[in-house]
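None of the figures in this text is laboratory data; all of them are computed from the coordinates on show. Keep in mind that this is a model prediction, so the values were computed, not measured. Cβ atoms are built from the backbone, for glycine too; each structure is taken alone.
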Structure 1
Amino acid sequence: MWRFLAMIFVLVGSLSMGNDVFAAKNMPTIYADGVSCPNDCDAHVVFNKAHNGSKYASMPDSKRSAPVACKPGEACRVCFDDADDTCMEAIYRGGGPSKFRFDFTASFYEAKCPESDLPKTFSDQCKSFSKQYEKITATAFYCLNEPAAKGCAELIAAADKAKEADKPIYDECKQLGEAKFNAKYKGTPAMQRSLECAYEMHGTGKNSKGETWRRLLPAACYAGSYVDRSGLDCCDKNKMSLGGFGSECKIYTVPKT
């Protein structure tokens, strides 16, 4: 969703908008961007609008050879490759990531991963997330899942404090409207907001490759969740949250002693 619009990349090359746009294998990814995540970030999928109505994303009752576009809030057949056994159903909530990615919520992974007879591509992602969760929690407690662990109370209190400090600013932005809010704080760029007040206006996220993005702000994370290390998603108690986002949510762990 919004985090993909917020991130600024320089892409080299171009893709045809014809059928060849689906030549690459589609991959399951994970997201949870707080208030920008539709329907309280329930179990669902979002994907690039270019895929909708293709043989890789269509209404379940339509033929793959004559696909009908998925509708928000309804079941959608998602296929990772050409073979029919690479397909599964998920509630479609709209557009979001770049092409060739099907972005599922942590809640969707939590619900679906225990099931058998999943497409191999999705099943492999489940195994990868589970393995990462087990690796991290072998030596650390995930405080959002085990808040009673020693040291977790202080860590969660600090995260709550950051949310509480940001909440009045977020509320003011929503009340005034983004344009009026940003005009009011024209002299304080760090206060300005974007993308329905959930993200900073002037991106401070930057990685070693020089890629930059606007960070998701603390108050934008839904109840019981907290913004990750890089300001891309929200971490919550769901094991697939830690397993999927990995080092981004590892900031909410404490070492086992």
Structure 2
Amino acid sequence: MLPNQDPPAGWPKPRRSATRVLTVAGFSLLALITAALVVSAVITGEIAEALIFAVVTLMFAHLVGMSVSTMRRPAPATDQPPAGLTDQGERGLAFPYSRWAYYWLTAVLVMVVLFLAGFAVAFAATGKAVAWLMAAVFAAGALFLVWFLVVVLRLAPGVVVVTPSGIYHRSLAFEHFVPWDAVVDVKARESRNPWITVKALPTSTTRERRHTGRLGPGVEGLPFMVVRAHWLGANALPAYLTIKRYFENPGERPRLADIALRAGR
């Protein structure tokens, strides 16, 4: 890699580590073990157990898929970015989040909710005081995840929209708009989970909306705008290059509205 190359060569390729590889291997092994238990339960006629182990196998398989997806570098999108709108209806070039990233997260959360709900019902069925307390804990966890999932799906898909007046980012549960006059730098960061940093100062025209308060992701780094490359997928590199271009060339920003208009036709 050349010194000070921007963006770094291969970006946004995540850095692999022994821990991440072992995590994938562990989930894969657990998926194989539970799959074997499914077969064994079917052979012995334990259909209820087979269904439970099948759901467990499906969850571990999805954890493998989600883990692998965070370790690969997607091929950058080459199509013209579509037109998009900010939270206030301003038109610009849009870089939507990856649908696969949403799938992995949603599928895993749904299965976790099912497990928590199942444990809550099982504990409640015993009728004991301590069991009722455990049932309440599991039920509360399931309800919290359902609430978070509803927020995420209501805001989906996340997107970065580059407009003549600034940059708008809608993440899983957080909306953030930074005007161009507040931006001081744009960086492509390398790490186990690469990201784009839009260094910005807080101004009166900066907008923030936290749909899950301080509990949800997306507020780290404020007042800077932080966009995780994993969520953008193939759009990560094009989004970074577009933001960088219009940050460094203020005279071209007014053209963004016309470019977005043509892209929307």
Structure 3
Amino acid sequence: MEKYGWDKNRNEGLRELERIIASRILARKYVQKQILETYLKIYKEKRETEIKGTTFYPNCSKEDAYKNASDIMGRLRSSIKTFYDSDEGKESDYEISFAAESGDYRLRIEPKKNSEQTKRQHETVSYDELKHFVFPYRPLITRSIIFVFYLIAPFLAFISVVILFVERTHSPWLIFFVGCVGLILSIGLGYTGRVLNKSCTTGLAYYITKYFLRIAIQDLALVSYSGKCCVPECKGNIFLSNEFNKGTGYIAKCTDYPDGHRFSFDLITLKGERIRA
């Protein structure tokens, strides 16, 4: 069972409970202090699986116990927040909080986030995925297309170079045009084959400008990813770029400040965090 940090930080959690109980915030809140003292006893004895409404109100019916517990937990939640907003609470290295907004009365103990971590938490971006073209994905057919592209590209390039060299004295402008078109097509086929192969391997591959090829279970799509810059006072848009970092993957950049407002990209969650130099 998940222990909400009590498996690693039990001693710190017990100290935090004692500090909150003894704080000025709960000086006259006798019922809340009694609830926290019950928590303290439970966590000292490692009986957190017993935490439920009837634990705090054993002499009431089950329905009344949960009703009373829900009411007192709401007030206790507010008192704990007030404690950590106070000068006394700001000195804590660890923080007590409820595991859930409602229904689960267990407490969580975790190291307090420093100011830099808190700032990073707010500097996250959500991406929108825009599909421009979608094709049914068939692994065998896709692999065959990649093979054909890889096979045709060098052959077409060779023929184009031969045409340019051998036939340069006959209709030079027409031959030059045909040869150049052949070279461009060969480069395009080779590049497309490479991108297709990479998308089949990684799930997402940069194609051109802000477009990517993304492979899913049943489709292959030409997509782009964008979002709003979350840096305060910046109103720019964020687009996923071709810049790649081994640690964060593709990097998204802000249109207003591309060198400073840069974000990571998670293909699964479509979320990203601020990347700092």
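In terms of distance in nm of label points 7 Å out along Cα→Cβ at positions 87 and 223, which of structures 1, 2, 3 is highest? Can you show the working numbers first?
On the way: 1: 3.9; 2: 1.6; 3: 5.2.
Top value of distance in nm of label points 7 Å out along Cα→Cβ at positions 87 and 223 goes to structure 3.
Hey, P(r) over Cα pairs in 5 Å bins from 0, in percent derived from one of 1, 2, 3 reads 1, 6, 12, 15, 17, 16, 14, 10, 6, 3, 1, 0; which structure? List each step's numbers first, then the result.
Values: 1: 1, 6, 12, 15, 17, 16, 14, 10, 6, 3, 1, 0; 2: 1, 6, 10, 13, 15, 14, 11, 9, 7, 6, 4, 3, 1, 0, 0; 3: 1, 5, 9, 10, 9, 8, 7, 8, 8, 8, 7, 5, 3, 3, 2, 2, 2, 1, 1, 0, 0, 0.
Computing P(r) over Cα pairs in 5 Å bins from 0, in percent on every structure in 1, 2, 3 gives 1, 6, 12, 15, 17, 16, 14, 10, 6, 3, 1, 0 only for 1.
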